[in-house]
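The structures come next, written out as structure tokens.
Quick note: the coordinates plus some simple rules give every number you see, no bench work behind them. Predicted, not measured: the structure shown is a model, and the values here were computed from it. Cβ atoms are built from the backbone, for glycine too; each structure is taken alone.
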Structure P
């Protein structure tokens, strides 16, 4: 695992209340982790998710593929690696991997496909986001 291959990485820790009766992180919590990292990444590159929403532009997930590899438990620290790519003229994908620290054991592999909806609810990628993922490059 080479974290330098990702466009963005973000470190987090498991909180007790995120674990289920088995003592492991509940499967739905992983979606919260990777969503938080997507928002952090977009903010870092100058795209404010909440500002878009205030303008009536909604960034939405249209498909989520999650492959669970190994569970996290309370107190574990982990890192999420993220790379964003263009999928089509109106779709983009976040490729996200979670690794437990410090041993870098693979925990989750995800592909999240999204789009942007304009004020009329129609797919339309905003200019800044299009530039980030290379839409319009030809």
Structure Q
């Protein structure tokens, strides 16, 4: 089940600054780098359970005041970087909300165990032959 989170534009805080990415002389003149932040603690597009999950799983990326900040400076235009940052933000939240599958423990097959033991015997006998007969 894929969560499709719809984050209203009014909850996002968008800041722009000078980029170090592509753009030639534009880099020196225009603010094309975009930083998009979302206040996770007060976000009403997530229910309480989802909010706690996101806060726990993305704890390393969330500021002390509960904001998730994502930056983009991949493109030459400000609008493209804003769109990219918003996509990254929603992808981060969706991946945090994705349930991880529980691992099913498996056992090696009978033939693989048998094969491994046979190889060990061969290796052991080879090493024994190399030793030769010890004279006391």
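Tabulated data for the structure shown
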quantity	calculated
Test item: distance in nm of label points 7 Å out along Cα→Cβ at positions 69 and 85 calculated as 1.7, pick one of P, Q	P
Given 4, 17, 22, 17, 13, 11, 8, 6, 2, 0 for P(r) over Cα pairs in 5 Å bins from 0, in percent, for residues 61-124 alone, calculated: source structure among P, Q	P
Comparison of P, Q - label where distance in nm of label points 7 Å out along Cα→Cβ at positions 29 and 45 is highest	Q
Which of P, Q yields 29, 16, 13 [semi-axes √(5λ) of the Cα gyration tensor in Å, calculated]	P
Computed 15.8 for mean count of other Cβ atoms within 10 Å over residues 5-12 - originating structure among P, Q	P
helix-only ellipticity at 222 nm (-39500 (n - 2.57) for each DSSP H run of 4 or more, over all residues; to 500) derived as -6500 - corresponding label from P, Q	P
